[in-house]
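Enquirer: So, here's a batch of structures to check.
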Structure P
Amino acid sequence: MNNFLAKLAVPSFTLLFLITVSFAKQSADDAAVSAQANVAYDAKDWAKSAALYEQLAQAHPEIPRLWFRLGTSLQELGHLDRALEVYEKALKAGAPPFYAEYSIATVYAQKKDSGKAFEHLEKAVQAGYNKPEQLSSDPYLSALRSEARFAKLLDQTNRNLKPCAYTPENRQFDFWVGEWKVETTNGAVPAGQSKIEKTLADCVILENWQSSGNPYSGKSYNIYNSALKRWEQFWVDNVGGNIFFYGGLNKDGVMDYYTDELPQPDGTKLKRHLQFFSLGADKVRQFSRGSTDGGKTWSVEYDFTYIRMK
């Protein structure tokens, strides 16, 4: 029996070896074709690109990128009906709808079917398409730009790109944005300089602080937390300190931040109350107090006035 099994194992091993070699050769061939296809695509050799990506897409229909590049190549060759078929296959294979629907829209625009073009542009925008510059300059869409619905789609595309820029709550702290010289509110003693800027698609208000007369510096990251409906600030500095604040804009237009009660080296628990007052277009007051008795009494930590640099 053992001899029989040994003899049986020899052809089985040989078959497995041949299959492995075959797959390795196929993978190497695919890699070579893929490299040629990429070169042709980048060089805008659309005929060669279409032929190579057709070969790759038929061999690997599960890869959306292959269908998408084949669709682009066919579109550039003017084979519009075939391009539509291929873009649909890209969608079914898992291509992001905002890319595929946009490309389908441009094909319909080339075919002068504005109704279908707008239908698919709307699908792209609803799926999150966020390239307003492309939408505004794409030559295939030039005939659509005079229509009112195009302007609405462009506006939504901008909103997709920077959603926080269009949300009122996210703009409540914009009065602090700018470059400032900072001094004590009482006595006007120089305290530092600070650059406050919007970043990450205007979702974050970033503070960059540098003290006057000493190397102390720090940054704070401020963002509106839509899930908790509150503003949050995370302060970090160059000596390892960090503070987490939370709060929001009160009815008087003051940005009101608090911390939880945090243990201190002396055994007490410190709760902070940080406020920002807008004092017109070019001045902001930053007022910080602390309490070690749960908020019954408060002592001033600092009181600064920000004066906008001209």
Structure Q
Amino acid sequence: MEVSQIFVFLFGAFLLFGCKENDLLVQLQKREGLVALWDFKEEAGSARLAVGKGDFPLKEMNGPVQRVSEGPLSGYAALMKGEAYFSLPHKKTGLLNIHGKNQGITVMAWVNWEGHTGFVGGMWNEYTDGGKRQYGLFVDLPHYNGSSQVCGHISSSGGPTPPFPYSCDYAASKQTLSKGKWHFIAFTYDGHSIKAYLDGEFQQRPAEPIFNTKGFEGLPDGLTQSKNPYLFEEGIGNNGSDFTVGAVVLSRGMGNFFNGLIGGLAVFDSVLESDELNEIYQQTMVENGFLDQGK
């Protein structure tokens, strides 16, 4: 093959790959209820911009967040390590400030997790003014039966779940994440229950004793309940949190730092059904050949 032919072949392959990435973003933008979708293609030192109902610029905090050439949406991802995270002040959250008694929500992300409790994204503050919790996507919340699992948190009051010291109001996927592997994670809330998904699949969990709930007032034997779906009918509070990615406010300062890669994050003000989430997983992780690349 001549040099010119090689160049044409490589250039064509580059264009084809770029088209596939753009097609994925276009397909996601067409989904009903999309508020914001970040693909983290921007270089370190730049705000990460969303598409959807606003650009919702995420500012780097605690230093630059490096961009790596790996990811299912844009071909890039944010490398989250140490105490770096992103933040959007509450006054700029706009339509991301999703709340209401019967308000639906879906939060999804494409992550390569390297271990430890980590906050992926949402409006969640566990300390200021007694807590400004609202909604948040986590991985690995073992305190209330969510070890190495996808966890979707919802709060109405903003504070802990009485009579406990922390909020236990989260769904946790039955399946567990594998460290160092790309996953598509998500949760939905419909005003009645929270559901957690791993790689486009919801798996129901039977009722089980919940860790760290014994001995509290009125609960000598602790709670027994299902963690997926998780019954929660109080709705989403309008509690004043910033929107953050990669960390939340704790009593000691910022914490629950996500460790790994975030290649995409999306927030919807509606509930995506199981078949839709599975379709998104197939489109963004399987049909495009991303998983076959060994990423």
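Values in this text are rule-based calculations from the coordinates and carry no lab data. On a predicted model such as this, the values are computed, not experimentally measured, just so you know. Cβ atoms are built from the backbone, for glycine too; each structure is taken alone.
Enquirer: If volume of the Cα convex hull per residue in Å³ computes to 299, which of P, Q did it come from?
Expert: On the way: P: 299; Q: 126.
That value comes from structure P.
Enquirer: Could you tell me which structure in P, Q was used to calculate relative contact order in percent (Cα under 8 Å, 6 or more apart) as 8? If you can, show how the numbers build up before the last one.
Expert: Working: P: 8; Q: 25.
Attributed to the structure labelled P.
Enquirer: The value 0.95 for FRET efficiency 1/(1 + (r/R0)^6) of positions 147 and 187 (r between Cβ atoms, R0 = 25 Å, to 0.05) was derived from one model only; which of P, Q is it? If you can, show how the numbers build up before the last one.
Expert: Values: P: 0.00; Q: 0.95.
The read-out comes from structure Q.
Enquirer: Something else about it: Give the label, chosen from P, Q, of the structure having the highest value of mean count of other Cβ atoms within 10 Å over residues 235-242. Don't jump to the answer; show the numbers that get you there.
Expert: Details: P: 11.9; Q: 20.4.
Max of mean count of other Cβ atoms within 10 Å over residues 235-242: Q.
Enquirer: Supply the structure label, taken from P, Q, corresponding to distance in nm of label points 7 Å out along Cα→Cβ at positions 43 and 139 with the calculated value 2.2.
Expert: Details: P: 2.2; Q: 2.7.
Only one of P, Q returns 2.2 for distance in nm of label points 7 Å out along Cα→Cβ at positions 43 and 139, namely P.
Enquirer: From P, Q, which structure was helix-only ellipticity at 222 nm (-39500 (n - 2.57) for each DSSP H run of 4 or more, over all residues; to 500) = -4000 calculated on?
Expert: The value was obtained from structure Q.
Enquirer: Please compute mean count of other Cβ atoms within 10 Å over residues 67-74 for structures P, Q and give me the label with the greatest value. Don't skip to the answer; put the middle values down first.
Expert: On the way: P: 25.4; Q: 19.2.
When mean count of other Cβ atoms within 10 Å over residues 67-74 is calculated for P, Q, structure P comes out on top.
Enquirer: For which of the structures P, Q does the calculation of FRET efficiency 1/(1 + (r/R0)^6) of positions 131 and 211 (r between Cβ atoms, R0 = 35 Å, to 0.05) return 0.25? It would help to have the intermediate numbers written out before the result.
Expert: Working: P: 0.25; Q: 0.95.
Computed on structure P.
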